[in-house]
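S.K.: Down below are the structures I want you to see.
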Structure P
Amino acid sequence: MRICYSDRYIVPLASTHPFPMPKYRLVRDRLLSEGSITYRHLIEPPLAADEDILLVHTPDYWSRCVKGELMTQEVRRIGFPWSEALVRRSRASVQGTIMAAKNALCDGVASNLAGGTHHAYPDHGEGYCVLNDIAIATRVLQRDGLAERIAVIDCDVHQGNGTAVIFKGDPDVFTFSIHGEKNFPSVKEQSTLDINLSDGVRDEEYLSILARHIPQILSEFKPELVFYQAGVDPFEGDRLGKLSLTIEGLRRRDEFVISSCRERGIPVVTTMGGGYAKDINDTVEAHCNTVRVALRTVTNGKCIYC
């Protein structure tokens with residue numbers, strides 16, 4: 001199993017900033033230190049090409065991102081201060097998901113230790129998302145003839161609103177989002193299937209909902225590849241989550257989604273998504289579990305990309 005990671009995923013932020021930027025390196029380091037992975041698993045992505053980014057994002061928005069010409073309110077909506085490092089971070093994260101998708105087509109499963117930036121729309125970013133990596137990767141695969149029918153299973157506590165808009169009306173992309181009804185964004189978009197959860201939902205109720213929907217989506221839609229946005233902010237100790245899943249419940253969620261794909265021979269890509277636990281070690285552990293689960297599902301199979 002190949003895992004994309006780059007130190008470019010991390011940009012300096014003020015100590016008071018609510019986004020836990022160190023989590024990317026901490027996830028990699030924990031997986032390495034415990035022996036779950038070695039450096040041979042890791043691939044460093046280059047920066048995504050403009051031509052790939054422009055498959056999803058408007059030329060005006062992307063040009064102003066690169067040049068640092070976003071308006072103050074646009075930068076505020078994203079939630080990160082603009083910098084050249086932020087542009088590099090966004091490009092690297094996108095390319096990590098593109099590479100992970102191609103690796104999953106080859107190996108059956110792959111991970112990007114970043115990504116899942118599902119709030120980015122074609123013409124603007126928001127909610128700590130500059131570019132929509134899953135949408136760009138989807139369009140790259142379709143353009144290059146590597147996959148046509150693709151499903152996005154988004155389990156972040158916040159609705160994948162940008163992803164929903166990008167693929168609205170596209171019969172070849174199924175967007176599934178299970179999220180907090182009273183959480184960000186305040187105005188929800190229309191995914192192919194949205195599950196709106198009340199505050200405080202716990203493990204068993206959450207997992208039973210997934211069990212009702214995920215197998216049906218995979219069996220009826222028959223995707224050639226699944227992007228799994230494995231945000232860990234449904235955790236009970238998350239500052240922004242409002243749900244009450246345990247770390248074990250999140251692990252069982254990961255196991256169910258990934259194994260449901262693998263049992264049907266569907267390649268699956270994991271991306272990290274959000275996680276804002278009061279103790280960053282809880283966020284790191286939950287993200288690590290996603291990769292640990294994916295590693296356990298690796299099997300030898302026919303390579304359709306390499």
Structure Q
Amino acid sequence: MRTPVTRRGFNRALFGSAALALAGCAKPLVATRLAAIDCHAHVFHRDLPMPDKRRAPAGYDATPEDYVRTLAANDMTQGVLVQPSFLGTDNSYLVASLRKYPDRFRGIAVVDPSIASEQLQVLQDAGVVGIRLNLIGLPTPDFASTSWRGLLAQVRQRNWQVEVHRSARELRPVVDPLIAEGLNVVVDHFGRPDERLGVDDPGFRYLLTLGPSRKVWVKLSAAYRNGSAGRGEATALAAMPLLRSSFGLDRLVWGSDWPHTLFEKTVDYSTQRRLLDEWLPEAADRMTVLRETPARLFAFSS
């Protein structure tokens with residue numbers, strides 16, 4: 001029998017390891033006016049437990065202070081911190097970072113489907129606005145199971161989103177059930193079309209059919225993960241008018257994917273930000289994607 005988790009006990013466990021990792025960090029920087037929101041970044045410390053070794057970086061930290069400085073250097077003001085897959089369901093460092101910068105950050109957590117409502121409330125109080133399903137290389141969850149149905153009901157009641165990271169060809173069995181549950185779905189990294197097929201990937205074409213549902217948002221992020229030697233960037237450029245036509249700018253957001261885990265040596269923030277200028281040459285269009293749409297989606301105050 002599982003021992004009941006009290007709110008006090010959960011909070012103690014949640015913040016214990018994060019407090020150690022964040023100890024000695026600089027004083028929080030003061031947020032400025034809402035100007036531009038980066039909707040996909042990760043923070044972590046090299047000494048944190050990393051149960052998913054497949055994606056774990058080595059030898060460096062990506063602290064909230066590092067990220068704040070990176071935002072400022074690129075004329076960005078707010079960010080969405082996405083729980084890295086390699087940290088598993090221990091969201092303590094994410095939560096500590098959100099609490100340190102409540103006006104600057106929002107969070108997307110990774111949770112076990114059996115998580116208690118009390119634990120979800122702790123996450124929400126810290127600034128979490130959704131959960132992430134990073135399913136690259138993993139089976140599709142059994143959304144019909146009791147635990148998943150209970151979790152998705154909680155997500156819907158809290159008006160959270162479900163962020164999906166899945167190859168395009170495998171999107172349908174994940175996204176269709178989530179939409180059927182009435183949930184808001186955010187699809188990562190252009191939907192991860194196949195490197196060889198690009199926008200002709202049938203999975204990407206399926207993604208385009210979801211625009212009229214008004215329940216799906218797409219992140220214009222991490223084009224480099226969709227093909228080497230510039231193929232991912234070429235796919236992004238070709239995808240942009242199709243996504244705009246299907247979803248509208250009020251369902252598209254931009255993300256840097258900082259600190260570009262596994263691509264740290266070849267990708268930098270400023271280059272990723274400049275790509276948006278190519279995809280959306282009009283400043284007003286970029287501001288919709290960088291400001292108005294993410295402010296609503298991630299519950300930032302104006």
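Derivation of every value follows stated rules applied to the coordinates shown; laboratory data play no part. Only a predicted model underlies this, so the values are computations on that prediction, with no experimental measurement involved. Cβ atoms are built from the backbone, for glycine too; each structure is taken alone.
S.K.: Taking distance in nm of label points 7 Å out along Cα→Cβ at positions 275 and 291 as the quantity of interest, name the structure among P, Q where it is greatest. Write down the numbers at each step before the final one.
M.R.: Details: P: 0.9; Q: 2.4.
Going through P, Q one by one, distance in nm of label points 7 Å out along Cα→Cβ at positions 275 and 291 peaks for structure Q.
S.K.: One of P, Q was used to calculate helix-only ellipticity at 222 nm (-39500 (n - 2.57) for each DSSP H run of 4 or more, over all residues; to 500), giving -11000; which?
M.R.: Working: P: -13000; Q: -11000.
This value belongs to structure Q.
S.K.: Out of P, Q, which one gives 17 for relative contact order in percent (Cα under 8 Å, 6 or more apart) as computed from the coordinates? Walk me through the numbers on the way to the answer.
M.R.: Details: P: 20; Q: 17.
Only structure Q yields this read-out.
S.K.: Please compute distance in nm of label points 7 Å out along Cα→Cβ at positions 115 and 267 for structures P, Q and give me the label with the greatest value.
M.R.: Numbers: P: 1.1; Q: 2.4.
Structure Q gives the largest value of distance in nm of label points 7 Å out along Cα→Cβ at positions 115 and 267 among P, Q.
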